[in-house]
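Structures are listed in the sections that come next.
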Structure 1
Amino acid sequence: MLPYKACQVGDPVASIETPALVLDLEVFERNLDLLTQQAGQMRVRPHAKSHKCPEIARRQVAKGAVGICCQKLSEAVVFAQAGLTDILITNQVVGTAKLARVAALSQQCQLGVLVDDLAQVHALGLAMAGLPKLLDVYVEVEVGGQRCGAPPESVPELVDAIAADSGLRFAGLHCYHGAAQHYREDSARQQAIDKTTQTVEQVVAMLKTRGIGVPCVTGAGTGTFWWERDSGCFTEIQPGSYALMDRDYADNAVGPDDVRFEHALFIKSSVTSVSHTSFAVLDAGLKSLSVDSGMPGIYQGQGLGYQKASDEHGVVTLGSAQSLVLGQTVWLIPGHCDPTVNLYDDLIVVSNGQVVDMWPIAARGASL
């Protein structure tokens, strides 16, 4: 652990040492307000895997969120320790040691977890045996994302198994089409969510014929939530990236129904080499940003392009009339906010040209 930070509260933004992860507070707050406005009567449970930051989660709850989502058990533990009381782990948890931790955490907060297999239900039941507080269990349904999720026809059997276990409570259906968030054309995204909605309606109808009500249908993300909101079958949405926004989401073509958020998250970088006429080198490379969704964008960088990254270097191509000088600041927009945030200890919060706070990214590295 370094004995110093990139800056201190009260410093001017210009003095932040680089590379550094920076949050524009005003833009961030506008993004939170816009989601609250657009959600209407829909329950909002933002996904905290995007930011891994308890302070952001607390602010989301203050704006009306019912709780948060986490993708890993270890993330949920960190957020529970920070005072979050309603957490849904939007993943399957496997392994005796992890299930014991799930059981312990379920006694400390309102906790939910996903299943898509009978063996997971039975293992959760064994872990929860004899505990006074029930564990909320959601059945994850395959709705087109081709990742996790039970086939629709197997959902009733899973719900029956949950209901039959004295330590578990059937809390609803998890129906998230992750791939659809990044379909570039709005028509493709809408078509995917229309199919998702049809699947959800079929599953709910199957359960209804068995006398089983569905307490909650949860899902949706930053790229599609307005369609799930208006579907008539979803009761809760889970957008996560909306609070920060990355270059990949901004690459989606804008459709007439789209709700567009602003870039609030940036990497402040510096030019460290100008030895070539056609490109310059920044101090922000693979250890400062994730490139799984492509290279970062350059904020107000007309004529500049982030071409490639190595461990500690980023190569920026220059247009014919462009030049950069040593020490010059270049603001980068992460291609994918989630894994980029996971590279940093702190989020530097700025407002009106000044550092106003530093929020610990307490759940970074929480991958268990």
Structure 2
Amino acid sequence: MKQVTNYKRLTASEREEISRYLATGLSCGQIALNIGRETSTISRELSRLRYNPASYRATFAQEVAEYKRNHRKTHKLLTNERLRIYVEDKLLNGHWSPQQIAARIKLEYPNDMDMRVSHESIYTYVFCLSRGSLKKELKAALRQHKYSRGRRPSRGESHKDSNIPDLVSIEERPKEVEDRTIPGHWEGDLIVGIGNHSALGTLVERTTRTVILVPVNSKQVEHVAERFAEELRTLPQQMKLTLTYDRGSEMAAHKLFTEKTTIKVYFADPQSPWQRGTNENTNGLIRQFFPKSTDFKKVTIEEVKRVQDLLNSRPRKVLGFHTPYEKFSELLAEKGEAKANELMLR
């Protein structure tokens, strides 16, 4: 048993010993005593890149440690404060992905080569070079959540059609909707909160991916129709063409919705989420902010609209890393209309 010494970096030979001891099933405390280290040193070594006894490899761990030592002084995000502030802001406040940041910065600074960073460098900065509470915050911002939408227990029940009078199938929807060349065609849904007792309406425009979040007080059909119509009231007429909805009975008052908006409602086939793929994908993004444990009755309208603004201000790969607001504004500018965010946030 070795005597514990003052802290210094683990050596390659010590990492070899750690690897061998892990293979024999020793605990962090036992390994620490055997090599003369603090238990926290061993625990920190294993947790740094989420090692476990089966995955720890001394050679790889040493390479990572050397990379961190050699690059801490030269890594671009540690030497370029302006670039680092931009990246951290987009990660923490915009909830952008490293890929979105790396692509978008080229659009915002086309002639400034100092404002360039790869998404790999951003990941390296987050996982290897950042420290303390900042590291925890950055890692949390990157975390990808997979949520069940928590909707009705069986989406394809045959009796649902009878709950939607005068239902018009997606098969009758204009063919122009498919290719996304003409804006003004929307997809809609409700996502529900904990215990199925609260809900939030979601609308997404197929061409620009613009999102409108619709706070609702209940799933009563007239209320849902009224609230969806109210949220769309400020849009210019050319942006109010069709709405594709699933078979949820909350849209049973679709005629009332059409009367108030002139938007024709078409219903997707049962158990066919791909027919509303844009909306389904958007619901997944929304769940990053409102997981299925959310009680929407306790979420303020201001918070809902803040998330709506974040989603519409986030660059999207499908839009060439422009934002939905930018693409929506381009369309409205062609018609001499107001800016997208001014319309959407009224």
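Given 4.9 as the derived value for distance in nm of label points 7 Å out along Cα→Cβ at positions 199 and 271, which of the supplied structures 1, 2 does it correspond to? Before the final figure, lay out each step's value.
Working: 1: 4.9; 2: 2.2.
Comparing all candidates, it corresponds to 1.
If Rg and Dmax of the Cα atoms in Å, for residues 103-230 alone comes out at 21.5, 61 when worked out from the coordinates, which of 1, 2 was used?
Values: 1: 15.4, 50; 2: 21.5, 61.
Considering all the candidates, the number was obtained from 2.
Comparing 1, 2, where is relative contact order in percent (Cα under 8 Å, 6 or more apart) highest?
1
If FRET efficiency 1/(1 + (r/R0)^6) of positions 39 and 295 (r between Cβ atoms, R0 = 30 Å, to 0.05) is computed to be 0.40, which of 1, 2 is the source?
1
If we compute mean count of other Cβ atoms within 10 Å over residues 135-142 for structures 1, 2, which one ends up with the highest value?
1
Upon calculation of Cα extents along the principal axes in Å from the atomic coordinates, which of the structures 1, 2 produces 70, 47, 34?
1
Suppose helix-only ellipticity at 222 nm (-39500 (n - 2.57) for each DSSP H run of 4 or more, over all residues; to 500) works out to -12000; of 1, 2, which structure was it derived from?
2
A short reminder: the numbers here are calculations on the coordinates, not readings from a lab. It should be emphasised that the depicted structure is a prediction, and the values quoted were computed from it without experimental measurement. Cβ atoms are built from the backbone, for glycine too; each structure is taken alone.
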